[in-house]
Structure P
Amino acid sequence: MKKIVLILSTLISINVMATTYNVGPTRTYSSPNALYLANVLQDGDIIEIDSAVYSGQACTAVWQKNNLIIKGIGGRPSMEANGSYIWGKGIWVLAGNNITVENIAFSGAAVPDHNGAGIRLDGNGMAIKHCYFYNNEDGILTNNSNTGNILIEFSEFNNNGYGNGYTHNLYIGHVNRLTFRFNYSHHAKVGHCLKSRAKENYILYNRIMDEQTGNSSRLIDIPNGGLSLIMGNILMQGPNALNNNMIGYGKEGLTNAGLQAIYIVNNTLINKRPNSCIFLDIQNGAPTVLVSNNIMAGIGTMLNGTATSSSNNVVENNISSLYFVDESNYNYHLNSNSPAVDAGATIASQNGINLTPDSAYKHPMSSELRSTNGTIDAGAYEYNSSVGISSNSHSQMIIFPNPTKDIVHINTTDNNIKSIAIYNITGALLRKKQHSDYIDLHEIPNGIYFLRIETTNGRSKFEKLVKK
């Protein structure tokens, strides 16, 4: 261990061969469209866009190189199409592979076929982080490449859809894998708040709602089945919802290649649609349907279809009987007298998937640590005396989850993180992020690493980290 610490203490930064391009009203490239037309980008370049409003054709671009990182700086820049589009597809077209977009807002995407997208993915794979999509015909629309992994996190989708039922807050095509976590998707216009045809779907710790005025169809639609985990979400169907079911699985046929299995675990589902509601509409014939530790509140039918395993779900027609902290303001944390407290049970992992939640959604578009003292509670939140705050928040610094599959979160009592860095066992710096409470390892191979966190008050912590 002394040798490792010595190596880490003498590291120097690795020079990454990438060019950073600055975009802004006072820059050489005054808009995203100006940089696109210049045709200077190479694979792996970084694009930093100054916080400003980019209107009309100026906001449009096609990003054709691979592994680009595009991020807003100094605030969140806004791409406002106002009737303009590019390639007949929307505001931005990601034609390259594995592009990352961070801290950008997209609005007003509209095209003649009414499928205008804030972001249209034509390449393979992408990561969308801390973005905002509103008033587009589609928030995000992807191609049907049958390959590529998509990560969408800490982002908001609001009031997207043309209104014909064929456009949605998000419409993910036949890609390999979708990971959708810590997002807020709400008020989709007639369409779904989230629709995905991906072969694998990991829908984790999101707030997906109609609220009082929304008129979406399904909250989550997985029309072709596949391996799907829906865990730790807050799902609320409003009085104006157009479809009588919240979650649909395989309703257009269980046609995705690979495993057909859905795990619906520790979600809070609320129905306020007065006519009828089916909380879960599952196509018959799915070989694995596990439904456990959920809260289902409001008048409706728990399940249409057959569950191979159903246990420890709290089902109540009367929403008030759940004793949520502030149901009228959509705060579905539990009070101590809720029947959901200690109503869950530990579920063994299946097909290599951990079925115990370790996080929870924290509004808006953030996360908190979920820790269990004794028996796990049903629903998306664990009861504790400090509602909405990590139950371990008294600790100076908490790193979770560890081991991890991809994202590592760091909770500190004073929110003063200066940098997070990942090193391999030889001491080589692999990734570093400034002023953030998380770091993404999804492109780093499985193995043992070391995490170094530095704070603005001069503290430093090293922690062994396992990626699996």
Structure Q
Amino acid sequence: MIPKIFTITFLLLGTLLTSLQAQEVWSLEKCITYAQKNNIRIKQGEITTKYQQNQLQQAKYSRLPNLNGQTSQNLNFGRSLTYDNTYKDINSSETDFGLSTSVPVFAGFQINNNVAKLDLDFQASMQDLSKAQSDISVNIASTYLEILFAKELVKVSEDQLKVTNLQIKQINEKVEAGSLARGSLLEIEAQAAGEDLNLVNAKNQLQLAKLKLVQLLELPMSDSFDVEVPALPEISAQISIVGAGDVFNSAVQIRPEIKGADLRFQSSKYQLRLAQGALYPTISLYANLYDNYNNKYMYTDNLGKQTVIPFSDQIKNNQRKGVGLQMNIPIFTRFQNRLQIDNARLQVLNTELDLESAKKLLRSDIETAQTNAIAALNRFSSNQKAVSSMKEAFRYSEEKFGVGLVNAVEYNTAKTKLAKSESDLLQAKYEFIFRTKLLDLYRGIPLTL
């Protein structure tokens, strides 16, 4: 009996956990965090950053001495001069060993300049990664607000349809009582059919917005996917919007696209120094160790017998060591060095223009976001007044419709105007929230709702 109870308990717990998991909703913060960890573009940016880091480390290691080992085995066949000045057919075997090392002493400052350049490239790749994370955050926030907007549209459509269905019930009672013509019932039923279509369209728009967010998260689509509805900030006509100039002054100091462009501009200057360094002589210190064994090397004993000198004796006695300095002086390089210097100067000018272009684009985006925010706030204020007026007009029309003072067409017209003004109000509301959040992001404030 006890095992059966445990089995039922575990099944109930499993069902409950599955239900809770199916009902899990995603907050904006959760969506952004998930995307920044799993987005393919961001993963590629992380790989690029790691590659640039390895390039930098490799440049630093170029200051170290290298060490190479060499060995060879030679087999010789044919005639050879012997110790008694006669030629004989002698087959011989020779084994060579060697170690060599070199270290750069002076390379026209190219090593230091290359390290500095690659360090800047590494930092620029980190800024590119930060920019990719910022872009995905903005896209997710925009789509998230689209879902919230669509949810409110669905609710508005549902409320309108409920009111219309209630009116249908009331009119039907009057038609059956003979106090109202059947034409009024048909007109209100046609209105209900149109509102039902609006509700279907609103639900479709909500589903498409959810699909867009799921695709941004790179998740498979699921009917159980939903987002959290946060407490959105109150909007009033007195709310202040930060000036575009102030936002730009803050953004130009912190935005990753500006930092990345500036780092590449600085990197191009070191690339010019690298090209100029190729005109200098290079000096390196080298050392080597050489040893060999040959089965032709003989010694003669007191009895005149010849014996091959043992391997250990030859290795011990055949060692040769060397050390020296080597200087390479570029005299004529087919004008390659001069052309590389000219190209490096052009690259400096190009990256400087890239930096200026990034600043202008940032200013343009900020000014656009601020202008859209102001326009949305103005529309919101106007639509607030319009909704208030339309609600009163609809209430008055509804009362007159109930006593037969206005027909269904006039009643439906008032209701349609109210629905449109409510939709316009919602659109302005979410447009304003998104633009102000975008301005906050430019100032370094994380995206939150």
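FYI, it's all coordinate maths here, none of it is from the lab. Please read all numbers here as calculations on a predicted model, not as lab measurements. Cβ atoms are built from the backbone, for glycine too; each structure is taken alone.
Upon calculation of semi-axes √(5λ) of the Cα gyration tensor in Å from the atomic coordinates, which of the structures P, Q produces 34, 30, 20? The correct label is P. Using relative contact order in percent (Cα under 8 Å, 6 or more apart) for the comparison, can you identify which of P, Q gives the largest number? Evaluating relative contact order in percent (Cα under 8 Å, 6 or more apart) on every structure, the highest lands on Q.
Consider the structures P, Q: one of them gives -1000 for helix-only ellipticity at 222 nm (-39500 (n - 2.57) for each DSSP H run of 4 or more, over all residues; to 500) as calculated from the coordinates. Say which. The correct label is P.
Suppose mean count of other Cβ atoms within 10 Å over residues 153-160 works out to 18.2; of P, Q, which structure was it derived from? Answer by label: Q.
Rank structures P, Q by FRET efficiency 1/(1 + (r/R0)^6) of positions 41 and 209 (r between Cβ atoms, R0 = 41 Å, to 0.05) and report only the one at the top, that is, the highest. Going through P, Q one by one, FRET efficiency 1/(1 + (r/R0)^6) of positions 41 and 209 (r between Cβ atoms, R0 = 41 Å, to 0.05) peaks for structure Q.
If distance in nm of label points 7 Å out along Cα→Cβ at positions 97 and 193 comes out at 3.4 when worked out from the coordinates, which of P, Q was used? Going through each structure in turn, the value belongs to P.
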